[in-house]
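Just so you know, all these numbers are worked out from the coordinates, no wet-lab data involved. Predicted, not measured: the structure shown is a model, and the values here were computed from it. Cβ atoms are built from the backbone, for glycine too; each structure is taken alone.
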Structure 1
Amino acid sequence: MALAFGAKESTGIIVPLLIVGDIFAVIYYNRHTQWKYIVRFLPWMVAGVLIGVFIGKDLDENTFKIGMAIIILGSVLMMYWWDQKKSKNVPTHWGFAGFIGVLAGITTMIGNLAGAFSNIFFLAMRLPKNEFIGTAAWLFFIINIFKVPFHIWSWGTITTETLLIDLKLIPGILVGLFIGVRLVKIIKEDFYRKMILILTAMGAILILFR
């Protein structure tokens, strides 16, 4: 998407598609949502979005990508080390949610890349897979709705033309949602954590080539 339309322009195309996916995920996994984690994480993420709105216009894209990739890979290595220790402790200090939340907000506004940081937060909270998905679904539904006005009136990246492109892509989103629900049912909890860590690390590497 970024290659076809440009990095900034593609964010406006992707946000409505993410909202469509969020709606279905919220409906399906709503009963598993853990609101206490959303309450801890969401205010920091909102602050990050507001920062992203203002710095996104002038931020050098290469610097942004390299910085985010380093932070994400470092966090993944930390989570892997944590899992190897078999520790059942979870971080409770507000600074952890604050640091990860602000970074998630900035990255979701500038490049729709917050998944890596939210993954790290929810993995650190040791949420089982269904609670992980249900909580993340509500978090991103709220935050993506919050981002829409900025994309329309501040950045001008959501337009009638981009919405028409989205309409053509929605069938693919629905197919992906169906496949995802089926896969989650058969994936074991331990493998799910490992898979999320691997996909998060891969996402960090791919950021460098976007």
Structure 2
Amino acid sequence: MVKPPAALAERIFADASCHAAGRTKREAYPPELLHITLLCVGCFETVPHGLVHRLKATLGEIKARPVPITFDGSSLFGNRNSLVLHSGSEMQELKALAKMVQRSLWRANLPYVVASSFTPHLTMIYGCGKIELMQVEKPYSWLAGNFELVFSHNGETRHELLERFALSPKADRYERPESQLHLPGKVIGPSKRPMQRVAMR
């Protein structure tokens, strides 16, 4: 995960707490726990020390640049309608970092939860329902210089830091997203076969 600097986290928490007052019984997430999840490895009752050792070794080999992050709006996210911060920009560097993390675990034959897509967001209020969105008058921006491996204690609202990995400005630039080639319909013609959707569940 990636966490905002302490001072910025306090600002986000204060704004979210003010917004929650009178709108929901749910409290804003504590500032020290605010984060962006890059990838979930799995659910465990206790810290899987053997797996953690392998994760540290693999993630420690990642060479990546610091990531600029800006959240300039809010939205409701997930089935429980949590209030989150989002960005009007694509945040390609952050998406590239998440892809690097997933690729590293895949190459090392390590477990992770496969997600259909990565949507950068930071949750401010969990399970608040369909409340009014929070206006972001001044964007929340920072340059992330590291990412963390964390064990989240379910039901305890507590993160146990297992390792922190530094990002280096000397690393190669992030790869650009693959662009899709669009051909005019008159060249290849419309498909005569019915469209089918392929999905893995």
Of the structures labelled 1, 2, which one yields 3.1 when distance in nm of label points 7 Å out along Cα→Cβ at positions 84 and 108 is computed from its coordinates? 1
Kindly point out which one of 1, 2 the value 4.1 was derived from, the read-out being distance in nm of label points 7 Å out along Cα→Cβ at positions 28 and 172. 2
Where does the value 40 come from, among 1, 2, when relative contact order in percent (Cα under 8 Å, 6 or more apart) is the thing being computed? 1
Quick check on the output: -7000 is helix-only ellipticity at 222 nm (-39500 (n - 2.57) for each DSSP H run of 4 or more, over all residues; to 500), derived from one of 1, 2. Which one produced it? 2
log10 I(q)/I(0) by the Debye sum over Cα atoms at q = 0.20, 0.28 Å⁻¹, for residues 124-163 alone from the coordinates reads -0.94, -0.95; which among 1, 2: 2
Computing distance in nm of label points 7 Å out along Cα→Cβ at positions 20 and 132 gives 1.8 for which of 1, 2? 2
If P(r) over Cα pairs in 5 Å bins from 0, in percent is calculated from each of 1, 2, which structure is the one that comes out at 1, 7, 15, 19, 21, 18, 12, 5, 1, 0, 0? 1
